[in-house]
Each structure stands twice: as structure tokens, then as C-alpha cells.
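Structures follow.
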Structure 1
Amino acid sequence: MGASLGRWCAGALVAWTLLARPAAAQSLGGPCDTPGQLGWAGFLLTCGESGTYRYALHDDVPPAPEGGYTERPEWYPRLSEVLRALDPPACPASGRVTFTHPVVRLEDLLPIIPQGAMVGDHVTPIDHGYIGITPLAKPRASRTDADYIPVYAPADAEVLEISLLGSPRSIRIVMAHGCEVYSIHMVLNRLSGALAHLQDDLLARGRLDPHIRLLAGTEFAEGRDNPPDFSVHDGAQWLSGLVSPFSYTTAESWKPYTVDPWPYFSPDLAAAYEAKMQRLEAPRWGRIDYDIAGTAAGNWFLAGTVGYSGRLEQDFRSNERLSGGVVPGKATYAWSHLAIARHSVQPSRWIFSIGWWADARGDPRQLLLEVRSGQPQPSELTTASGVVVYRLWTWTNATSVASDAPQPIGYDIMPTRIQGLVAIQVNADETLGVEVMPGAEDPATFRGFTPAKRLYRR
């Protein structure tokens, strides 16, 4: 892609101008000053020719520099605009937040699942890890109240949000720690300690925005029946392996700011937590940004849809107010997602993760992609490779775990049964041609793309 600084609009060159955001609140249909000016209101907005804001589309942002972005583009919202703190702890003079308390006590830890897993409608690599806790090793029916494990604030924090993730026993909590560093804790089973008094209110309302302060080491929730999700996001960092960050302005817009949490902990805690990671290869916490421009590797979204939202472009052109989550007529928001990325624990293996396998409403599948002798790895599959047909397999973990406990550190995976084929072609226009063939087994039976071929874009 080129590095053009503007675009042609109504016969004149219009500069990209989120560089100078107006101070006034921005909203869909609200007034704006300059056509092409970009704004943020939960979704990316652009100033239309009528002088009002409309939803932005891919072509409303500058083309990415060759190889993608190595730092936040000026038009992308700052993390502080996505996760809004009112009174965060002061940023230390060092300019760096240090987590001085474990999120879960070391004696309560089981193996930790790294970020980057792909499972169910988490079609693209997951931007959080899962902290294994000791109650998961017990049969669910035998667990009691005495088995609940406390969860603690890793540093001084402002609690921004407490919400339910579709279940009274699946709670999400977002914290600001100062220096534009945030932590997100999810699938917690109940509030406790400093937040226990909010439990009934949360169950009644579904979401709270308390903006209250906690000190490092303060208990705020408990887990027993799920491994708590954990992630850290830093507004001063940027994932360079997401070639088209625009796709994340429609959902999970904190994703490009995702970081490895262990360097934020004091050295003794970081070492203790890293020792529990399932993944043995660096980075032990895993990664989520596998995009390599010009290749098949990384995250893709069905052409005609708008990024992570899963919604059709026509929805964004209608200028009706949109919300995240459910996509009308689809079984999952991820129906339009595709990821060709490395396995989170065994990165020598490639996973083909797709939201639409056989049902256009969405039926996510994660399959092991077999790279046969002479075939390019997805990270080497370019326009010069032409069409390549891979076999896709289910797989099993080499170690069986009877309980809910996570797989052991360093576990391996093995193919079990072939599920179909996929033909992939990297196109010169930076789209990806994909045709899945459920049930097919012999690549030699592929005679060329049919009308079932789909196009994906970053």
C-alpha cells in the first residue's frame, strides 16, 4: 500500500484530519467542520459532505504504510478514549506502572492458558489469557463455597466498569492504573471484598460504572468454576502485527494496545507467573498479531462487512445508530471472521479458524492446517504462490485432563480426523480468496474456484 496523505473527494484533495479533533462532543449525525475529518463515538466517525458525522468505512482512513503501522496512527482513538477513566491513580514519576500484587495467589495457580487461543466464536486470536486456579482440578459437583479463590487488584486502580457477560456468574471488570495502563478481568464468578456490596446491584442492572478506587492487593472478586480471564492494555504501546487497525474500530478497539502483562509485574511475581505458562516458547504469554502484509497469515474479515463488528457495510451506510454484539440474522458476530494463525501453545502448528464453515449464519470451526512437503507456510503464501489447497484436521491434546483443569505446561497437539480442504489465494489487491470444502479429503479433486469462493480483507 502507498502512504498517501489524502484522498480525492468531490474533485478536491481533502486532508485526513483526526489530527485536530474538535473539542465539542462528536456523535452520529452531529455537526462537523471539515469533510473527511474523523471523530470517535464508540465507532469511528467521519465528517460527510453534508457537514454532519456519519460512520467511517475502510476508504475513509488513509492507506496503511508499507508493512503496516508500527505505532498508533493519528486517526485511531487513543486508549483513554476507549476505556474512559475519571480519576485514575497518578502516574509515577518514572512514567511506568508496576504491578506489586498477584492477581491470584501463587499457591492457587494451575497452568495458565496464554493469549492467542482460537476457540468457538473467538475466531481471531484471543486478546487475553486464562489463569488456571486450583478448584478446577476438583469435580464441579464436589466444589463448595470454601473453594472460591480471591482475585486481587495488581496495583492501585480506578474501577471503571463492572458488567455481566450474559450470565450472573460471568463478570467483567475494567480497571485503570494510571499512565494509560488498564487491566481487564473477566469470567469472575462473584464480587467480593471491596466490591461485594455491589453484587445485588450488578445482578439487577447488568452493568455498573462505579469509578471507585482500590489499593494494590485489595480483594475485589472470586473465581471457582472458570479460569479468570486477564489482560493488560497500554496506551503507549501498539501491536504492529495488525495490518488494518481500522477493522478494530468497530469492536474491541482496545485490541491494538494489548501487551504482555508479566513485564508490568515486579520481577519476582513476573518470574513466578511465567513459570506457570502453558506455552514454553517466547513470548510465554503468547501473541495475537499474526498479520504479515502480502501473505495469507493473520486476521481477515469477509468482504462487504465492516471489520470486527460482523455487520454489513450497508448497516454502516444507513446512519442508523448501531450497537456492538449481536448481528441481525446471524448466529454469531464472528460469522464473517477468519484467522490463519499459529497455535497459541505450539506455534509451529497453524490453525485455520473460520466463523462460517458450512452455515452462512455462522458456525465457527478451528481446524489444524496441514502444510505438506513443498507447500508454503501461510506466512509465505503470497500472490506468487497462486492457489494452494490445504487439508484441515480436527486435533486432540496429547495429554488428557479429566477435570476442568487446564492442559499441562508444554502440552502437544496431534491431528485426529480430516474435516475438509481449503483453497487459498492471496490477490494483488490485498484480498484473500478462500473456498472451504467440508468433507473433501483429496486436494487433487480441486479443479479451480467455484461460485462458493469468498473474498476476505484485513
Structure 2
Amino acid sequence: MSQTLRPNLARCPAMMISAPSSGQGKTTVTAALARLHRLRGSKVRVFKCGPDFLDPTILAAASGSAVYQLDLWLVGEKGCRYLLRKAAQEADLILVEGVMGLFDGSPSAADLAEKFSLNVLLVIDARSMAQSFGAVALGLKIYRPSLKVGAVLANRVAGDNHARLVKDSLPPGLDWYGALRRGEDIELPSRHLGLVAASELKDIESRINLAALELDSQRVAATPPEVFFETDDDDIEPATLKALTGLKVAVAYDQAFSFIYQANLDLLKAMGAQIIFFSPLAGHRLPSCQALYLPGGYPELHLEELSANRALMEDIKNHHCLNLPILAECGGLLYLLETLSYGPRIEKMVGLLPGRAVLTSALKGLGLMSAQLPEGLLRGHSFHHSSAVIDLEPLGWAVRQDGASDRREAIYRLKRLTASYVHFYWPSNPMAVAALFSGLA
């Protein structure tokens, strides 16, 4: 564990795992490294760059600790610095999985790595590639000279000879971090919104262990250099609001509703709320509560089970009639519509929102978003494959962080119900969240 120098300063070996593009195997490699160092006796903390709910489930399974998001816009530089410094005080190693390609997006994974002096490990899919592997690695290294790109790992190699070819192609200044073979026993399966969540993979432990042991056999996965993390002041914890003391918040949580930022739950607890989880898929009724949170997820994959739980739907309607707060994000919004269809199946949902939605093969919403609500400005992101037709005048619109005016998401409000495709990052405005759940606008 790293030595704490003073309350607002800590140091710890840290590294970002990035790639030329999405689909190169960053999550597999990050999970393998987390498990490898954990097996060696180290306490590992893993972060995910950018807004993502699925990759963190794999990384949490590999590391044994909750995974938080890091993003210079969504979380903010101060929030990122606080999370990293706190992790450095507790862990022996910090790993940060990048998002998309190293330089993609604004802010990018490269921006985050440079801001916090993180060393970068490149993961490059070596399929259909030999000596060109070195050219790709070199290009990523020199594209931004101020970035600390120091090591490379080859993913999906065909065998030892293939690994040797790509290793020998590396120019001086790039360390070889080993190779992972291609194979269905290691690869992580995916679907339309990304990787399959760890809770749905019965062999997730086997996959992670195989990848970790393969790297361990090569004896090259060294511990990265130490990095210093310092906050702006001496506060060990951020200001804790108690605006929700004693408030019972029911949170839907199962394979249909699982897209939840750990930081959001932490904020509720810090404000004094009591969280009560329940499962619509398991046939649960709505627990006794003063507020309800319906997060995103995969309701489209569980249409029959959700539709069959009519008692819960009536409970939610009664909760709404009592003018109690409900926040529904993306999949939660779909659940509150009159009908939801996926392929040939169409099922009745709760019916609080007058409208319907259809799942499509095309991506319908993507990007970092901000929304000005009556309670305050909240930041978040949108990522969905469904189209909804809702017969309500929107309360307002969430707009893209990059200023794209043709890409916006409606925010709907009925009494104390707030619903949108946007997944909000609550620590971006704690007071707005307190007002949403308690009604203190």
C-alpha cells in the first residue's frame, strides 16, 4: 500500500490501459492485470474512463472492489483527483481502463492520462497483423509527445510465433508487456449496448483467471511507476450533505435494471438516505419508501417477466398518485411507457408515461449530455438503441456536451416523476439530486 504523505497527497503505482480503438480488448486486459496483481497479493483499485456501466462489472469482479468513473467533463478534474487520491491511500496499484481509442473524444483518455501523469499501456489487437504492429504502436506513442506511452500488450495473437513477430517489431522506448492468445474461453461476449455484465456470465471467474495466468506465465507484467495524487485542500472527504436524512429510496436492481453509478449510490448514502434494493424480475413488490429510482439496463431482454409483475406496476402507479418522487433513466423510462417492443415481442409496461418504444439495431442516442432542470444543472450521458414516441410536452431538453444541436434528449415530468433517456451523474450537482428526491427545489 502506498505511503500517505499528508492528508491531501498520496502516491501509488498507476497505469492507464488504452488502445487504438474500441474492440481491441481493453477490458479483458485490464481485468487480467487486476486479477494477476491481486493473486500476487496486491490490493488493486480499478477505474473506468468515461461513462460506462458494463465494463465496470467485469473490472469489479476481477479486482474485488467497486469501480468508479473518471471523466474530466462528467466527473470533473476535482472529482477525478479526489477519487484517485483516495484510491492511492488505500491501494497498492491503480489501473484505469480507457474509453474508445486513446485520442478519441473530448475529453479523451489521453487527456485524462496526461492530466494525472498516468503511464499508458497500449493494447493492440494483433489479428491479421505482423510487423505493422510496431508501426501502430509507434504512431500512438509519438502522436502526443507529452503523453507517457511506455508499454505495449498484444491481444488475440495466434500463437508463440505470432507473439514473437509483433514483439520484435516494437521500436526502442516501448516495453513489451506480453500477449494474450485469441480464444473464446478468454474473450468477453457482448451485445447491443456493450459487454455482457459479469453477473450474467457463469464462467466469468474462469475467463479472468485464464487471462491472468497467461500473462503471469510470461513474467512481463511488471508494476508501473508511482504517481503522486494531490487534492486542492486538506479535506479527506467531500462536503457531506444531510438533506436526505432518513429518506427511504427504493432502487430497482437486477439484470433488467443495473446501469447504476456507484458514485450515485455513495452520494445518496452521504446525504443520509437509506437505500432499499428490489427486483422487478424476481416478482418483488415496491418496498415502503418515500422515493423511487428506476435506472437504465436491459428491460427489452426481460419483457415477459416485467409485464407479468402487474402488482409492482400498480404499486408504482400508487406511489406516483401520492405525489412521491420517481427518477427514471433510459431503461427506467422504457419501463414506465405503455408498451415496449423488441423484435416480434411487444408487452405492456407500467403505463405512467403515455407512449411506446421500439428497440432498433441502429444506435439512436450517444454522447455526454447536460440538462437544466428546475432543481439545477445535471450532467450525464445518453446511449440507447430504442426510439420512443411519448405524448407529452417535454419539460426541457438535455443537450450534447460537444454542442451538436441535432442530438438532444427530452426530459419529461409528470407530477413528481422525472424521466429521460439520460443517465445522470449525480455528484455533478448534489443539491439538485437532493431536490429531485426530497422535493426541496
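Every number here is computed from the coordinates shown, using simple stated rules; none is lab data. Everything numeric in this text was worked out from a predicted model, so none of it was measured. Cβ atoms are built from the backbone, for glycine too; each structure is taken alone.
Look at mean count of other Cβ atoms within 10 Å over residues 118-125 for each of 1, 2: the largest one is in 2. Name the one structure among 1, 2 that mean count of other Cβ atoms within 10 Å over residues 110-117 of 24.5 was derived from. Traced to structure 1. Name the one structure among 1, 2 that mean count of other Cβ atoms within 10 Å over residues 70-77 of 21.1 was derived from. It must be structure 2, since only it matches. A value of 17.4, 57 for Rg and Dmax of the Cα atoms in Å, for residues 62-285 alone, calculated from one of 1, 2, originates in structure 1. To test your reading of the models, identify which of 1, 2 gives -1000 for helix-only ellipticity at 222 nm (-39500 (n - 2.57) for each DSSP H run of 4 or more, over all residues; to 500) when calculated. Attributed to the structure labelled 1.
Looking across 1, 2, the calculation of distance in nm of label points 7 Å out along Cα→Cβ at positions 46 and 278 that yields 4.0 traces back to 1. Work out which structure the value 15.6 belongs to, where mean count of other Cβ atoms within 10 Å over residues 126-133 was derived from one of 1, 2. Structure 2 accounts for this read-out.
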